[in-house]
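Bear in mind that the values in this text are calculations on the coordinates, not laboratory data. A quick note: this is a predicted structure, and the numbers were derived from the prediction, not measured. Cβ atoms are built from the backbone, for glycine too; each structure is taken alone.
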Structure I
Amino acid sequence: MTTSTPATGRIVLLTASHRVAPGLLSWPAWQTLREAGRVLCADPDHPQLPYLREAGIAVETAAPTARELVDACVTTGATVVVLAAGEGDRALTDGLARLAGSGRERMPDLELLPGAYDLPGSRLLDLVQVMDRIRAECPWSAGRTHEELAKYAIEEAYELVEAIEDGDRDELREELGDVLLQVVFHARIAEEDPETPFSVDDVAATIVEKLIHRHPHVFGEEHAETPEEVRALWLRTKAEEKGRESVTDGVPPGQPALALAAKLAARARTAGIAVPLPQGGGVGDTLLALAARAAEEGVDPESALRASARAYRAAIRAAETGGGDGAPEVPEAAEAEGTGPSGG
């Protein structure tokens, strides 16, 4: 006569991302919750609880040890779902791992069931929440204004460029975060404006609308097969959108002088406007001519000059230590920046 082994039950650790709206659980998660013998949660304020109760699922507020949970499942053969807190329950999971790894225990089936996954970009929500708290609780951050922070935006942008030129991936990731912080910080300050407040959501909505409008070849009926066609379409769409009267409109005069000169030359060339360059022979005219030539050749003069300057700096340092052996090697000039589609 064959005797069957009693069922040992099942323990399901159900996790859900706090970055996804409560109640938006996967179908396997809802199915498991409905079929479970017991549903336990140690946190009486867990954000999922109102939605589970609304769905008719009884949830016990309890925090059993691993030993208690295993014994309950083995005795009854039931499925017990443990709704994990936001940070998880390290003591419970470690205890279950020790019991399962001992080889001496009659264990229920163990399952980790993600009920909701983070969506791409969801960590941005964390940044917004952290910035909210810093603005409210940090004495320095609480008093800052747009004007006071403007210089940091410029500094962080230059540090980002340096990280790109250095090819340092870790530094690039960090500097991108620093630039992103400036956007979120300014948006948080803007919420407090008494007359025209706006939030980071408004900032995101504005750039999304702009990108969709300026990419009709992606989101609309226009066609553009080459980068040149995309650029021409972009400039036409942007001009119509801004109602600009001159090709120089929208070129910020406060940008670095070489970039300004190259941008103006590129705008004139793209519009087919033949304007002779100044011929005074001064240093400024010479630099303007070089910047215009760089733009025509698809080279960003700022990047090219920075590359040469960095090589020159290395040669100076080598000479200071007695290691100089001739002219510095200049990296190949970068392609032109700032003359193609951007958010501006």
Structure II
Amino acid sequence: MTPEESAAPGRIVLLTTSHRVAPGLLSWPAWQTLQEADRVLCADTAHPHLPYLREAGIEVEHTAPDAQDLVDDCAGGRTLVVIPTGGGEGDQRLTDSLARLAGSGRVQMPALELLPASYDLPGARLLDLVQVMDRIRRECPWSSQQTHKGLAKYGIEEAYELVEAIEDGDRTELREELGDVLLQVVFHARIAQEDPEEPFSIDDVAATIVEKLIHRHPHVFGDETAETPEDVKAHWLRTKAIEKQRDSVTEGVPLGQPALALAAKLTSRVRTAALDVPLPTGTGVGYQLLALAAEAEAQGTDPEAALRAAARAYRDAILAAEGVER
């Protein structure tokens, strides 16, 4: 070895992996680096990638050297690859120690590289949610006793809280409330797995909605075209009608929804189906509200949202009159 070669600082590669990706599925740059490395180190003897590394003929040393040991061993231009324990995303203790050494100015540091060996796909964190929910269902005294009926009220509450976050325009609150709504879906799906007669899982739920979305968007996944939102809505209603084979346009309209929303949905169904069904006449505020809801819907206004906005404005006026700051 020449003096120049012995003085070369070498290279430390910190390999990061995702536990949400199947073991052994590593990027090509990661495989190349592992094959060419002088040493591959991993303190975790149960690391999920180890069997695949052994199969590829890569020798892994089960040791956890400190930052100074790594720097010393890189002398002579050697390349060391460190695989974090547990298949995680890095060893914070080690990276901090290497950073302190580099900042000290007392040692000649090797090249430091953070190499992602596997990546999360969009939606990968949903796998974490499914795993967490599965454990909570098994081990939590409260969650393990819940039923679809018992959770129903929470679904309604979370939906309203989501609407409120949207109306407030609070992005942080919106993200949290979307998570709460998502939790309801995952929770119900986990309970459904235990049904003795008709079990289904979160994967079945996702597969059902994926199939529905593809089928109802032939202009995206098929040969049909849609130039306007109205064309898209026509596609949706046409395919939905074929799927459902309903005897009445009122089928599928939940009567438990807020009254203004119910009135708007019914009048929308009638208008879309080109039915000649006059609004019922009668005395009292109910019939007046029905007429107003029908008029708003025909004009493209959501009467429920409009009334909520007006009510919120009234709430703000009350607070102002009371001298209460929001």
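Comparing distance in nm of label points 7 Å out along Cα→Cβ at positions 79 and 287 across I, II, which structure shows the greatest value?
Top value of distance in nm of label points 7 Å out along Cα→Cβ at positions 79 and 287 goes to structure II.
Quick check for you: by FRET efficiency 1/(1 + (r/R0)^6) of positions 95 and 183 (r between Cβ atoms, R0 = 41 Å, to 0.05), which of I, II is greatest?
Working: I: 0.40; II: 0.80.
Comparing I, II, the top value of FRET efficiency 1/(1 + (r/R0)^6) of positions 95 and 183 (r between Cβ atoms, R0 = 41 Å, to 0.05) belongs to II.
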